[in-house]
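Listed next: structures, encoded as structure tokens.
A short reminder: the numbers here are calculations on the coordinates, not readings from a lab. Just so we're clear, the structure is a prediction, and the values are computed from it rather than from any experiment. Cβ atoms are built from the backbone, for glycine too; each structure is taken alone.
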Structure 1
Amino acid sequence: MAFYDDIDGEEEVLRNPIWSSFTLAKNNIEVLIAINLVWAITLLPVLVALGFGTWPLWLRLPLLGIGVVALAASSGVVFGLVAKICGGEPLTMGLLQETIRGCALDSIRRLAPLYGIFGAGFLVIGLTALTHISIVEILVQFVLLWLLFCSLYWGPLFADLPAATSWTLLSTSLRLILRSPAQSLRTAFIVLALVILGVVSLAGILLIVPVLVALIQTYQYRQLVAHHRNHFVIAG
């Protein structure tokens, strides 16, 4: 399975996934910035739909749907591309075109339903805040927090198993977290710190932070898989 491919011979990289992520980003900075800019554009409809709470629901829902589909497609391509360059393939225009053809549609089918849960959840939170149903709001927030934690591995898993169903990606990510909670928490804190820095600087989110986060998630995922390769099997 692809889940275990190309792990042998990567011991040094897997021992230092954070350093490897920054090094790889530095070596391919121009192309990664261009890719990140395209990804950031696909995020705009989601930000508009969730950020303008005074807009009517009939306008925000289509924007959210368009944004989720576009974000899923671009994220799938980013993670597919990152997985290949983490595996040692040179970052070329041919590789980018191949990844777009191979991942864009599949990521809409597999990742869009998962990302859509977040959009629906945020809308529910907004509605319950208006109606003051605090129990529902707390429950939805708890579920979204767990999903956000699980989403650390959705992208790398999709790149590894593009034919896996959304449910397989969700359940497998939960199993990975339960098997290695400490490493998953460490990854989550690193990702959170980078996202905060990117949001504060704004330029970071537009230029490099999302792709850098994808690199870190992928390297950490590969490290986790290498550690548990004899005890963890995915049914794709």
Structure 2
Amino acid sequence: MLANIALSVLDAHFCAKWDSHGSAYRREVHRKRGGATYRIVRYADDFVIMVVGTKAHADALWDEVADVIAPLGLRLSAEKSRVCHLDEGFDFLGFRIQRRRRKGTNKMSVYTYPSKKALLSIMAKVRALTKRARHHGLADLLGRLNPVLRGWCAYFRHGVSKATFGYLDAFAWHRVTQWLLKRHKRITWADLYRRFLTGRPGNRPQENGIIMFDTTTVPITRYRWRASNIPTPWTSRAETLVPA
């Protein structure tokens, strides 16, 4: 909360720079004359400044940002801050944002998908939950595992995440079945399928009506860019209110 309030001056600074160029036409003219335009996206103390210009323009932001936040007693972290091209990609709020060539075309598009760090993090949680002797039974394990998988997929469902969800599902399924095999040391695969992997949907670990969450069933809902004209519930409600 404090970081969000303090760094609002950074938002105001770059919004003022953007507004100073006026219309889209004036911004284009400014860039053709060797200038650059900037936009900032920030969540608490994590932020990205997007630059339409040269690397020199981007490098100059180090001192500019430092000057803006210095009066607040803040400084940039050299370890967490860097300048990169969109084609190289960068991680932000768990997503990997990178421009790539569209499959089967020569067109370039910007893609957002779960970062490697985010995937390794959820895999570590699954691995920790499926350690032997930590649960009373499969139902208890699934009761703890399912909310973790469901929550992670809900966060990343707006990116290019289908392949990642499939990989995560295969990993979690393997961990759960291996947990079962270690817990029931004398059980065969045939008995495992009969006792824990039968029913609908097929081959999903289940016990007492609790079925392992299938991450591949999470629908991918791409975010649609709506510029700055994004309605809020507050303005919509205010417009519908009629004075008595």
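With distance in nm of label points 7 Å out along Cα→Cβ at positions 117 and 189 as the yardstick, tell me which of 1, 2 scores highest.
Evaluating distance in nm of label points 7 Å out along Cα→Cβ at positions 117 and 189 on every structure, the highest lands on 2.
Assuming 1.10 is Rg/Rh (Cα atoms, Kirkwood Rh) as calculated from a single structure, say which of 1, 2 it is.
Corresponding structure: 2.
Right, something else. Using the calculated result -26500 for helix-only ellipticity at 222 nm (-39500 (n - 2.57) for each DSSP H run of 4 or more, over all residues; to 500), pick out the matching structure from 1, 2. Can you show the working numbers first?
Working: 1: -26500; 2: -14000.
Computing helix-only ellipticity at 222 nm (-39500 (n - 2.57) for each DSSP H run of 4 or more, over all residues; to 500) on every structure in 1, 2 gives -26500 only for 1.
Thinking of 1, 2, which structure, once mean count of other Cβ atoms within 10 Å over residues 61-68 is computed, gives back 18.1?
Working through the options, I get structure 1.
Same structure again: From which structure (1, 2) was relative contact order in percent (Cα under 8 Å, 6 or more apart) calculated, if the value obtained is 13?
Attributed to the structure labelled 2.
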